[in-house]
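What follows is a group of structures, each given as structure tokens.
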Structure 1
Amino acid sequence: MKHDYSELVVTISGPLDAEAITQVINQAYRPDTNAVGWTHESDLVSGNRICVAQVEQIISRPESVILVGFNNADIVACVHVEKNGCNSSIGMLAVSPTLQGSGVGKRMLEYAEQYAVEHFSAEKFILTVLSSRTELIAFYLRRGYQHTGQMQDYPVHAGIGKPKFSNLTTETLEKQAHRNKT
């Protein structure tokens, strides 16, 4: 059955949303072994992607927001946007596994970019992905992101899971913001 998520309601999260955001992120990034969805990284990283305290900390930082997408009363997607100088970092794009492939992720990314331009005057959007996630990198490339050539070792001490391979790396992608000229 095909669902219509054209009425997805997107808003800025608050502290009371932290638990639901944590659940969506962990289900999207690190579901059980037999889970549905195409964006997870369970075969590359073990452990939770995030905990409630980390989400609360992100929400409380100045010039940092987590946008949440609601379907009825349920949070089904989220994305983090943070001012980073004259640019904005975009991360933690997560969609409930049962909704992946429905266009919700594309829409959340568009909302994040729009928010970054309107509220943080972003000139560029910067994001980091696991370099071995070729399907996810392709998703971002189709949306105008470009390779920067910046590769880093997996951030083992960041509290975002333990890599299953010693040579796991991340890659930085970026996209020029298209701002409306007045």
Structure 2
Amino acid sequence: MGTHFTIRHTFDVDVDTFWNEVFFDADFNRKLYLEALGFKTYDVVEEKKDPDGTVHRKVRQTPRSDAPAVVKKLVGDEISYVEEGRFDPTKKRWSYTITPSKLPDKIKIGGEFWVEPKGEGKIERLCTVDLSVKIFGVGGAVESFIEKQTKDSYDKAALFTRKFIEERGLSKKS
């Protein structure tokens, strides 16, 4: 089984501004996860940049969750995860894997981010998500919950991102 979906949002910045002044901005990420998304924790475990510009980042996070009973029965009231990502400066793509603190051998999440120019001073951010939950009898229900949570989080994150871009004066629109 498994689910694959793409999430799209547009922002009023150019490609380089998005990566350099939004996506990799420590203040942006801290506020995004702890304030806008209401996560309980957001800790950068490791972040390094190779001489060729490749960026590696490992983050441990604990979201607040209103999981359905079937999910709570499997993982309890709280689950954290580690996101390990890699930015390819040539392709300008961020690829990531997410490892949950519970059932990591049964739940696989990964994907890729990139942005495409959409006219002057505008981009579309695309994020593909590959999700697989291999738990007999309830895998589909858990996948559906994770997919909904992911889409809702990205929608909230897009609103926060637009506000951040506006407040920082990063918009490239004339």
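Assign the value 0.94, calculated as Rg/Rh (Cα atoms, Kirkwood Rh), to the correct structure from 1, 2. Kindly include the intermediate steps, with their values, before the conclusion.
Working: 1: 0.94; 2: 0.97.
Clearly, the read-out refers to 1.
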Structures 1, 2, by relative contact order in percent (Cα under 8 Å, 6 or more apart): label with the highest value: 2
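Where does the value 1.1 come from, among 1, 2, when distance in nm of label points 7 Å out along Cα→Cβ at positions 18 and 114 is the thing being computed? Walk me through the numbers before you get to the answer.
On the way: 1: 2.9; 2: 1.1.
Computing distance in nm of label points 7 Å out along Cα→Cβ at positions 18 and 114 on every structure in 1, 2 gives 1.1 only for 2.
Every number in this text was worked out from the coordinates using simple rules, so none of it is lab data. Keep in mind that what you see is a predicted model, and the values were worked out from it rather than measured. Cβ atoms are built from the backbone, for glycine too; each structure is taken alone.
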